[in-house]
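Have a look at these structures, which come just after this line.
Just so it is clear, none of the values below were taken in a lab; they were calculated from the coordinates. Only a predicted model underlies this, so the values are computations on that prediction, with no experimental measurement involved. Cβ atoms are built from the backbone, for glycine too; each structure is taken alone.
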Structure 1
Amino acid sequence: MREQGLATRQGQVRVEVVRVYEDPGRHPGEYRVLVDRLWPRGIKKEEADLDEWAKDVAPSPDLRRWYGHDPDRFQEFARRYEAELQKDPGAAAVRRLRACAESGVYLVLLTATRDVAHSGAAVLERVLTQGAWK
């Protein structure tokens, strides 16, 4: 099993971002969630090894278009995306995913983005592991 995650008051929270095209496959105890609004190209839905497609937790189409995966805009993108996640439906999805991670499940966030470090999935991972707001 992978060794990653941050401790919170509720217990061990283990969350990892994995690029769907480089996915090593399922490990025992994982809950695998696609966190992109768009389905990844070249991946057949019936062959995808995931438990859930959480479109509601993805950045809005307007924010995604504005960002355009420009690393120079990442800090502002992250700020705007976190603000979106504080409102429903994103906030409800964050609460549900955090509860899943706090229950001891290893949460794997799957994304198709090429630059994972500058992605919505990276921001979401930080939000889920920080536990700063619910």
Structure 2
Amino acid sequence: MKFILDNWMLILVALSAGGMLLWPMINGAGPGALTVDGAVQLINREKAVVIDICEPAEFAVGHVAGAKNIPMGQLEGKLAGAVKNKALPLILVCQSGARSSRALGIAKKLGFENVQSLSGGLGAWRTANLPIEKA
């Protein structure tokens, strides 16, 4: 107990550093998460397929240009039919990045090798002033 009282500032710094290291994972930028810049590079260089997993009403309001809409609830049944080549890079997008990061497991279970979630979702895409289409 004396050690904790004598070194409370060091312990506070260590806990803060640990929190900062964990924040990206908590915020949806964990394994399989992709920055907006990385997504643009994959789309332009490797012809990545963008799948928007929002509901049709959300998709109609605005989505990444060229994205295909497969709602989260239908992803397991329709993804293999929508994207035939499982080796192509696949980018999953939702409004905030939370649903798409959960959808990673479904896509990987279906055999997609190179699948990633757009960190920050459509909000991050809009913040970067990238093209958005409306249905």
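Given a computed value of 0.7 for distance in nm of label points 7 Å out along Cα→Cβ at positions 83 and 115, which structure among 1, 2 does it belong to? Of the options listed, only 2 reproduces it.
The value -9500 for helix-only ellipticity at 222 nm (-39500 (n - 2.57) for each DSSP H run of 4 or more, over all residues; to 500) was derived from one model only; which of 1, 2 is it? The correct label is 1. When FRET efficiency 1/(1 + (r/R0)^6) of positions 51 and 67 (r between Cβ atoms, R0 = 25 Å, to 0.05) is calculated for each of structures 1, 2, structure 2 comes out greatest. Tell me which structure, out of 1, 2, gives 1.30 once Cα Rg over 2.2 N^0.38 Å is calculated. Computing Cα Rg over 2.2 N^0.38 Å on every structure in 1, 2 gives 1.30 only for 2. Taking relative contact order in percent (Cα under 8 Å, 6 or more apart) as the criterion, the top structure among 1, 2 is 1, with the largest value. If we compute mean count of other Cβ atoms within 10 Å over residues 99-106 for structures 1, 2, which one ends up with the highest value? For this comparison of mean count of other Cβ atoms within 10 Å over residues 99-106, the top structure is 2.
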